[in-house]
Structure 1
Amino acid sequence: MTVTDPIETARLLASIYGQRLERPIFYPQAVALSGRLRLAGLDRETPDPSAEIQRIVEPMIREPAKLVDTEYVTAQYGGLCWADELSDATGDLRYAQLLVRVADEFALPVRDSQDWVAAPLDPDARVEDFFLAGMVLGRAYRIAREPRYLDIITGLLIGADTQQPDGLWWHARSAPHYWGRGNAFAALGFAETLSYLPETDARREKLLERHLAHLQGLRAHQDASGMWRQVIDHPESYLEHTATSMIGCAITRGLRRGWLEDEWLAVAESAWRGAAERIGPAGQLEHTCVGTGPYPDLQSYLERPYEDGLDDRGGAMALWFAVELARLRAGV
């Protein structure tokens, strides 16, 4: 019988995922490390993993110049999403300082420019950047209180021109298709930024407006199983695990933080049932889309293969979703 209790599922996933961080770093393994720390902060039966995670990440701290290679570095910068949480858990500020150092690599767009991105953000407006940059810049703002970090990420989320009238996001300017994990990157990226943006910030209303329009668009395409698909608006495409976990996590975060109404609880719970029923007893997952860059043609997304079994992306995102839902249910 499938276990759908989020704490039990999180314990299972945390025992399998988040056990390593390879170099160059990449966000899925890092999200799982973060998930392990979050679970331990919530669940008294979960041993504190801080010392073990410190051993895992120590090579990154010793040689920070070797953290990334030269290919799509925001996906690697997102690999530090555990850093502030590990500093909080251990009192060792080196991790938080490394995160701020990486945030300083993000440049502000040129004043009065018609564009709204600067290096290392992709000028193609890839939705991955919404999530990956949001994780880094929001956390760095929490640590250093440097307004520039919020200026960069809010400029990206407000300026991006690939959200469509139905609320959904293209994968990129060059890829006008509703990729499932792409829309999940957008949903969770907005949720991440809203988590760190002060309540009094004048940009918050516009961010919430875009975010809610997106979630409404996503809700219209949620499958009866609770899942979302590899291509959001194509019912013939397969049910995809990471999209469901990430969108479900974003909705649950909004419920927990109070920017979504109670009507969204049924959407989040349905997503959780769909995701949890597709997690096996050894942490294996059904239908996790393999990594991909933007494609100009729809057929490439429909034919993009998936993995069944152990998968760092799927396991990490399911762990985040499980802990987020457990927090909501616990009222913390």
Structure 2
Amino acid sequence: MAKQRPIEQTLKELSNLSGMGAAVASELQKHLASKINLVAAKAADLIREADLKSLQPQLCEGFFRFMKDAGTTDKGCGAKQAIANALYEMGCDAHEVFLAGIHHIQKEAAWGKPVDTAAEMRGICALGLVRMAYRDVMSELVSLLVDESHQARIMAARAIAYSGRDEGALLFRLKILTGDVVEDVTGECLLALANLSRGRAISFIAKYLDSPSPTIAEAAALALGEMRDEGALTVLIERWLGEVLGEVRKSFALPISLSRLPRSLEFLLNVVASEAEPVAAAAVEALVIYRHVDTARVRIESAVASRNSVDLRAQYEKLFV
């Protein structure tokens, strides 16, 4: 009997096929059919990278093959997740895979309680259903928003925002109002609500700037900034001006910068030029999003130079030069 090649050798050979596109489609198809989940996962990644939508049937077949006795054939859920991600990113209409994947739970032994290794895959499949405009996708996303895994709940929030549907905003408001045992989930819902509702959610989100949880308060500020809305920017600037403590003001620098509105740039340039150095330094760091905008970068450099501060200048050169 011929000696089986080491998995590491096969994976190295697969890596060498990266960037070769359709010319290696048949080779990738062969490896996708491997019983070894690591090999099949690598093949799926390369199929996605090469955008080989013609291999959708083989990807679907591979997914369901690894679904059989999944805890044995695909420990860690790596092959199924890579295949689902390939189908999603290539924009494939693969609702059978996505529906099976969004409901799949795979508990595996670990220190303490068993760990569900399929949480991220459920989220990817949710995104896949949204992308293909699956008719009943919102029903699936409601269930995922209360999933046992906080990772899946976070991805459900992203999928609902990605759907762009008005009813998603109501789901977010309810989820935010009822809260979550993991504060990052509530934070993600605040960001997603801002993305979905824009100016209509300003007053609702602004209330969470006063949350006793730093995680939620920070998420609310970032959500207002990412709206790129004049009304939301006004809320952030007023909160800045109403704060005396420099540490609190520093926390608003990035959200104000993220709005990318002319008024936000003018405000932070003034902060760099005139406020206490630690606060000015926070503003310089927040303004790094303008490092590739020549006109803005020149003005930021001028504001830094006006301070005649060695430390502030060093920070600017580290971030912008």
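Bear in mind these aren't lab numbers, they're just calculated from the coordinates by the rules spelled out. Every value quoted in this text rests on a predicted model; they were computed, and no experiment measured them. Cβ atoms are built from the backbone, for glycine too; each structure is taken alone.
When distance in nm of label points 7 Å out along Cα→Cβ at positions 78 and 166 is computed across structures 1, 2, the figure 4.7 traces back to 2. Here percent of Cα pairs over 27 Å apart was calculated and came to 57; which of the structures 1, 2 was it taken from? Computed on structure 2. Quick check for you: by FRET efficiency 1/(1 + (r/R0)^6) of positions 214 and 230 (r between Cβ atoms, R0 = 30 Å, to 0.05), which of 1, 2 is greatest? Largest one: structure 1.
If distance in nm of label points 7 Å out along Cα→Cβ at positions 182 and 246 is computed to be 3.7, which of 1, 2 is the source? Comparing all candidates, it corresponds to 2.
Name the one structure among 1, 2 that mean count of other Cβ atoms within 10 Å over residues 14-21 of 19.2 was derived from. Traced to structure 1. Starting from the value -16500: which structure in 1, 2 was helix-only ellipticity at 222 nm (-39500 (n - 2.57) for each DSSP H run of 4 or more, over all residues; to 500) calculated from? Traced to structure 1.
Looking at Rg/Rh (Cα atoms, Kirkwood Rh), for residues 222-293 alone over structures 1, 2, structure 1 comes out largest. Suppose relative contact order in percent (Cα under 8 Å, 6 or more apart) works out to 8; of 1, 2, which structure was it derived from? So the calculation was done on 2.
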